[in-house]
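Dropping the structures in below, format is structure tokens.
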Structure 1
Amino acid sequence: MALSGGVDSSAAALLLKEAAYEVVGIHMRLWDSTHSEYQAHRVEDICRILDIPYHQVDLQKEFELFVVDYFCREYQRGRTPNPCVACNQYIKFGFLLDKALSLGVDYLATGHYARVEHSGDGHRLLKAADTGRDQSYFLYTLTQEKLGHVLFPLGEHSKDEVKQVAKQAGLPTAARSSQDICFISQKNYATFLSQRFPAQPGDIVDTRGNKLGQHRGIAFYTIGQRHGLGLAYAKPLYVIKIEPESNRIVLGPEKELYSQKLVARKLNWISGKAPREPITAKARIRYKSKEAEADLFFRNDSVGVHFAQPQKAVTPGQAIVFYNMDEVLGGGIIY
């Protein structure tokens, strides 16, 4: 059981014990900080309460390379990455899964709100029963081989049920405020990025190329951004395009934030087989966005997505995930 120190993973471990699994707790050390120390001590306490073995695995170097460096590199390119997707792909269900299996266990369980359905035809990744907590979006990179060794004990439970389970067992339920990105405190992206690479100022222009001002570096902006532009203008302006080649930020009115098509690459299909013919599916262009109906057209290494209705702030670097009802079909990165 991958234990973070939070209520979700600790309750998941308890549910597995109650289901007669032999549970081993494993904790990833990802970042050198006081919060990481706090998490590690908390996991040790949880393992004592549950009376299960405790293992810690140091994945700081791997996390730095596959998540943090990737995060910074994408922002330098004028893109907006999702580090949680990368962490799940390379760290949790990559290095950690390999480590867990090397201990001789059958499954790696996590506290994600998602479900896996096993059958003779393979494994299906499904949304959580509690759709308000569903985290299947972050898991679209899972493969058939990995899904065969993965358990999501919280998939059928609501958050309220999980808290109640933990409370009744005497597990810690109080938590520090959750962090959107675990290696950046107080969501201070600009400070973190500026410590990693020098900013390169450039022009802010309108859609006709007229100069409106100067930006402090394309890494500090994202599609759809309205505030923090350093401009006083009669009408609201938004970042509608980032041009890394010319080091320019393009601003425009809100109506120009909408687009009906996108291209996604670096695709993964849960079934292990990419569709050959065009299909219609529901697509989510970011974690908190609503699903939208779209037609998918397949090329060699990419998919063209044509939405039934224009979507606001389609952002290069973000993940797009495809669904058929509750089933996750796969996903990719928006280009």
Structure 2
Amino acid sequence: MPWQRVTIRRFGGPEVLELETVDAIPEPGRGEVRVKVLAAGVGFTDTFIRRGRYPDFKGPLPFTPGYELVGTVEATGPGVTRFAPGQRVAELCVTGGYAQLTIRPERDLVRVPEDLDPAEAVCIPLAYLTAYQMLVRCCDLGRGARILVIGASGTVGTALLDLARDMGLSAIGTASARNLDVVRRLGVEAIDYRQGDFVERVRSGGGVDAAFDAIGGAHFKRSFACLRPGGRLVGYGSQTMATGDEGLLSAAVGLLRLKTWETLPWVFGGRSATFYSITSRRKERHEEHVSDMEALFGLLRERRIHPVVVERLPLSRAREAHERIASGGLGGKIVLVP
């Protein structure tokens, strides 16, 4: 029975996304599972990978993109003990999600409650898990703490604000003027980062206990300046390098600053910093990765968190999804439904 997947044969713009039909059904090997994909998340990181600018993936070509998926187990290979056909699973797969079928390692799969909407559930493995681990694992925040979210209208930004609300935190979110309403709808203070000095505005309100910044490079310095004594900056990306607005040197300087603030907090009034990488943390703390994702599925099942799915598209419209992400202002997640 023929099936479809999206293939990238060369790095580049959205035009490199090709829909391919495959005749042979793949069979799982030892320790592997064949998954029928129900939902594949589309995000900024996918566009980063597509362009060949993602540090954790440089090929080989061709490959199928798709950083996160939710699906149903169709078949299991020898040695698989944790899953059986018919069970629903999720994975932070980095590549492989934009497909009707995919072969995945058993070790990396996480059970998903059957009563969850797959399109909402696929928001968990990357955006919500990143937000959750930065809030819970990288910071020590009590109820009433104040946080700053840079790029608050993006998928991780909205996840941070959603989780902050559930945790009893107050929040400030920066965004461009056209995206301020997205941030305000989440019930937090919204700042247009292009109008005036957001650092002064945040500091005039007493600063924040934690700041979360995916822009990277020189921008880390501005976010760090918003911290109260004892506050913590979590950097989790380098979007300016990904988009070509800054070069490798600027990104390196930003990371060096983070390391300095992490190593010498007493020099900076007790303020500190760290860099968060979801792929590195999964590799180093796999059991934590699984338990945190399961906890988030529990919060979703209880409707304590509310992922925003802005549209569900077929695989044939993957190129359009990437184009819309490049334009910005989505305020939620586009999901491919194979």
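Only the coordinates and a few stated rules stand behind these numbers; no lab work does. Treat the numbers as computed from the prediction; the structure is a model and nothing was measured. Cβ atoms are built from the backbone, for glycine too; each structure is taken alone.
The maximum of mean count of other Cβ atoms within 10 Å over residues 18-25 over structures 1, 2, that is, the highest value, falls on 1. When percent of Cα pairs over 17 Å apart, for residues 258-297 alone is calculated for each of 1, 2, the greatest value falls to 2. Quick check: -6000 is what I get for helix-only ellipticity at 222 nm (-39500 (n - 2.57) for each DSSP H run of 4 or more, over all residues; to 500), calculated from one of 1, 2. Which structure matches? Label of the source structure: 1. Ranked by Kirkwood radius over Cα pairs in Å, structures 1, 2 are led by 1, which has the greatest value.
For the structures shown (1, 2), distance in nm of label points 7 Å out along Cα→Cβ at positions 170 and 194 is largest in 1.
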